[in-house]
Structure 1
Amino acid sequence: MPIHDSEGIFKVPQPLFLYWDAVATAREEYRTETALFSGETREYSSDDIAKLIRRWMKQIGLGINRAHVIGSHGHDQKVAAVITPTYFSYNVTKWEETGFHNDEGHPFCIAKEMAVGKFPLFLEGVARVMKTMDKKQAAVLYEHVKQSGLRDNELKMYTLSSTLAGQSYDMGRMMGFSSGWLENQSVWMDQSYKYYLELIKKGMFDQFFEEMRSGMLPFIDGQKYGRSVMECSSFIVSSAFEDPNFFGRGVLARLSGSAAEFLSIWKLMFIGDTLFQLNEGGKLEMQLVPSLPAWLFRENEFAQSRADKKYVIRFKLFTSINVAYFTATPKDLFGVKPLRYTIGLRDGSIMSVDTISSTLAANIRKVVLIDYIHAYF
């Protein structure tokens, strides 16, 4: 494992350095040889490809483990060891000159030793590594992230990075901004929405809906946000900023990646992961599998008798088909399939079914033939 000094600089052990040198050399030679492709092809057996992939996966796993050991510093010492860091710096500490020079007269060198420097935590590494985890592992990571410097406890949101105080300006332009602004520890909406998306993908519904109520636009204070909550911003000023009057303010409104993440989240909440699929017989089927908390349901204003389901939530499918979910009592629907459906066609006919299959599923895909879908839980 790497050896580090009191300032957190890790000296790369010689075997790891030699491995890096061999891989980097092979990569550079490959790029030189393939600068102009010949068009020739070569066949490999599936066994050979599988062996290559296993070797690559092993090296990736070793690298991730080393990253956890190196961890992160700054103000996250207690939890850094279990949160995957995102960035490192690499410095050549020993080298030999080749005797050659570039056009500006600077000497070419061959690296002989290297050191790895650590940076504070960034949310990007967390969101990415969570994709590779199962639910149990993701839940552990979530709890540690919640206790880390990535959490803005005042806003109950997550910042792009933990504090960058004391970092070198070699980190780049982020060091030119005040804390809490732009890349320097603000709430980067695109990145935080990616994190929320991973929570619901992992089936961590309690954690996701807790975060959603404080971290996603439909549920935040519009006055504090400073613009319509229907409008995404590039970033939200965090409580690390020097002026408290700006805490929670949305800055640089635009159609950012957060809109795409929000649509993915909405789909998982209201529709499920896979709306249409083929059954074992190869026939088309449709299945709504929402993941919705009880507190989103409202009393059914159209209920006329005790037999009618009292609570409902509504949305539009394909911008045209009115869909309503009905329950007798407010309850969480986390990955739950409906007990039955009532489907109204535009010709006035009504169908009651337990499953939506074959012709009916195909008609729903055509959209224009269907007026509404009522699902009962």
Structure 2
Amino acid sequence: MAEAVLIDLFGLKLNSEKNCHQTLLKTLDAVRYHHAAQAKFLCIIRCSNISCERDSEHGNYEVETSNGLSTLFREFETVSNPSMAACLYTIKQKIDEKNLSSIKVIVPMHRKTLVKAFIDQLFTDVYSFEFEDLQVTLRGGLLKQPTEIDKITAQELEEVQNEVETHLRSLPALKGELTIITSPLISDIFIHGFTTRTGGISYIPTLSSFNLFSSSKRRDPKVVVQENLRRLGAAAGFDAKKFYRIKTDHANDVWVMGRKEPESYDGITTNQRGVTIAALGADCIPIVFADPVKKACGVAHSGWRGTLLGIAMATVNAMIAEYGCSLDDIVVVLGPSVGPCCFTLPRDTAAAFHNLDPACVRLFDSPDPYIDIRKATRCV
């Protein structure tokens, strides 16, 4: 049973001066009857701009709101906007607030492929969808809808993508302004910085608003991450289309740009101009390496496994081997990460850090000692 039911009336002009359309009334009444008890969210999608409501010969239709239909509408939540992207994004927020994932969409047959294209942009594999044809009556007769279009044209898909991007660009920053932390140790010839959790548009409570990692297993879609990245590029001054992030494996593999890219790696090095490389971090440490002499740089993701495996030194060694960097010229900066106050590991794992340097471990005799992975990174 669907947890949320969406009824797409976006392409239908609702006009109170025409005859009652009993089929639509029955459809909405049936939705209420079959889903009201189980579904936690019943919603009607409408267009709020008359310019998007065309004549029936162009595929959009006038539907009357009789007294019965108007009364029934009040039993559904209505989302209305001139933009279909804005409507669906608003609905997605409401669905996410309720932590729902099973969704039924009741949609006119001729709009099904288009609606699916918007859904593909704004939702991830976390959600499951089923579709049902919407039947309406037009001027006393059953509306003969065009058959379903199996494929969307390249131009239509581009229009969908542009509409989604335009809406996301219009959204305000959440949880504060975009902040970029820089280090005075890094030469001005490198654009560099560490982002914080604020200034993006991601609203999922378990993620920062400035989430820069997309996954089909998360509720945050790729287009939202791309918008966060676009804002970062605009603020920092780099081309977001030439942005490369590590493919984390919590190991010590390093990709030297220009060589074949591995399937996974926790470090990147480059001496190419105009590209931006990035390492994700939270508890784990994002590390920046910069050699102003050879004009080469690198980044690494150093979690506790990567720290023990020596990802930081592996990145340094790659810069020395590939670009002829001198150890004395490479500046290394550790970004924000979990501190020794808050990170614990089981005692048998903590023993490896204790062997590096006893100062890396606090309360070693406890079942879950506290680990200073920042200090350990300097020891490896």
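What follows is calculated from the coordinates using simple rules that are stated; it is not laboratory data. Owing to the predicted nature of the structure, the values given are computational and were not obtained by experimental measurement. Cβ atoms are built from the backbone, for glycine too; each structure is taken alone.
FRET efficiency 1/(1 + (r/R0)^6) of positions 150 and 334 (r between Cβ atoms, R0 = 41 Å, to 0.05) was computed and gave 0.20; which structure, 1, 2, did it come from? This figure was derived from 2.
When distance in nm of label points 7 Å out along Cα→Cβ at positions 46 and 262 is compared over structures 1, 2, which one is greatest? Sorting by distance in nm of label points 7 Å out along Cα→Cβ at positions 46 and 262 in descending order puts 2 first. Comparing percent of Cα pairs over 25 Å apart across structures 1, 2, the highest figure comes from 1.
For distance in nm of label points 7 Å out along Cα→Cβ at positions 38 and 94, find whichever of 1, 2 sits highest and give me its label.
1
Given a computed value of 19.6, 63 for Rg and Dmax of the Cα atoms in Å, for residues 230-357 alone, which structure among 1, 2 does it belong to? For Rg and Dmax of the Cα atoms in Å, for residues 230-357 alone, the value 19.6, 63 is produced by structure 1.
Assuming 3.6 is distance in nm of label points 7 Å out along Cα→Cβ at positions 86 and 270 as calculated from a single structure, say which of 1, 2 it is.
Computing distance in nm of label points 7 Å out along Cα→Cβ at positions 86 and 270 on every structure in 1, 2 gives 3.6 only for 2.
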